[in-house]
1. Out of 1, 2, which has the highest value for relative contact order in percent (Cα under 8 Å, 6 or more apart)?
2. One of 1, 2 was used to calculate log10 I(q)/I(0) by the Debye sum over Cα atoms at q = 0.14, 0.25 Å⁻¹, for residues 45-108 alone, giving -0.39, -1.14; which?
3. Identify the structure, out of 1, 2, from whose coordinates helix-only ellipticity at 222 nm (-39500 (n - 2.57) for each DSSP H run of 4 or more, over all residues; to 500) was calculated to give -11000.
4. Say we calculate distance in nm of label points 7 Å out along Cα→Cβ at positions 37 and 85 for every structure; which of 1, 2 gives the highest result?
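Readers should treat all values here as calculations from the given coordinates under stated rules, not as data from a laboratory. The shown structure was predicted, so the numbers you read here are calculated from the model rather than taken from an experiment. Cβ atoms are built from the backbone, for glycine too; each structure is taken alone.
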Structure 1
Amino acid sequence: MIAHVSGVVAEKFGSSVIVDVHGVGYEIAVPLGDYEQAVLHEQVKFYTYHHVREQAEELFGFGSLAAKKLFELLITVQSVGPKAALAILSLGTAEQVRNAIANSDAAYVTKASGVGKKTAERVVVDLADKVGLPTHYQQTEAAQTELNTNDEALEALMALGYSLADATKALEGVDAKLPTSQRVTEALKG
């Protein structure tokens, strides 16, 4: 399993990015936001999902671990494959998509290319309780709509199986100045 790919953006086309890792190019399908942020000839890191089918192998990449975990949840829904999940994640940031699902906003999910009304309703019914509590944001404060992808402790807790809401709650009383490993340990104790 390929957990992440770090390298230089060699090419961009369609909705894919080719990342050169020491002379080997990995073609990675990415959500629209990550595609737009990838700059040719600059260093990039994608958390990846390696999808193996009978006649093909594909890599799907995400700029944050939270987006990858949401992708993995989306593909557990009946009739949502990796490409539909990627289309859903292309609607906005991972936090915006998670919040729409938590708020049972099937209309938002329906905007994704190739996702019909029934599939969107199935997504919100199946995942609303798995993605955490809904959060209401004020549109004027852009910082609140973004997940802090620099918080390694938050991503570590999510890698351990915590939902975004549970991981955030677990870290609330923990001093942010502590080293990541100590923050994770304190969050697990609490």
Structure 2
Amino acid sequence: MPTHQKKERTLIILKPDAIQRALMGEIIRRIERTGLKFTAMKLALASEDQCWKHYSKDDEWYQKKGERMVGDRKEHNLPIEKEPMEYGKDIIRTIVDYLTCGPSLIAIVEGHAATMIVKKLVGGTEPTSSDIGTIRGDFTVDSYSLSALDNRAVRNLVHCSEDSAEAEREIPIWFQENEIINYRLVQEQILYDVNLDGILE
């Protein structure tokens, strides 16, 4: 049975840099102010296995990304030391190293258009090109070029699901169904009730 639009779920991960920079409260506040609600939340150390399942890529993805990296290395007269596939896998390896270096805050957010709204709040993947007013645009200065130079993942504070299908795939990696709480917020009446007939006394 399809999920009702008002109950769409999305996954967010406040990555170790968000925790270390004491930005949890600010990020949660921005999401809560939209009217979306948190239905699960935990501070946890991500395992390598969870990270590899989360960033589930196929050989075509690794090959394509690796070929781009080989092209970049040739352009900058850098040695080619691996096959393209391995360079592609290195991208995920750096992300796994990043996510397992310290605790992350992992949460499920629920509400109408949850995935789209959270993506809009979080902003583009690369902080330096992410819009002002977004979480990444306002709170970090990292870039693809700097992270590539340092051979590490870009430190962009937050992961959010790309779409509802991705969220449904990702959520079971991090949460058991019995960890997700089904409850109602008082503010949902003003957001969702059709007649607004319970406001006046």
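1. Of structures 1, 2, the maximum of relative contact order in percent (Cα under 8 Å, 6 or more apart) occurs in 2.
2. Checking each candidate, the match is 1.
3. 1
4. 2
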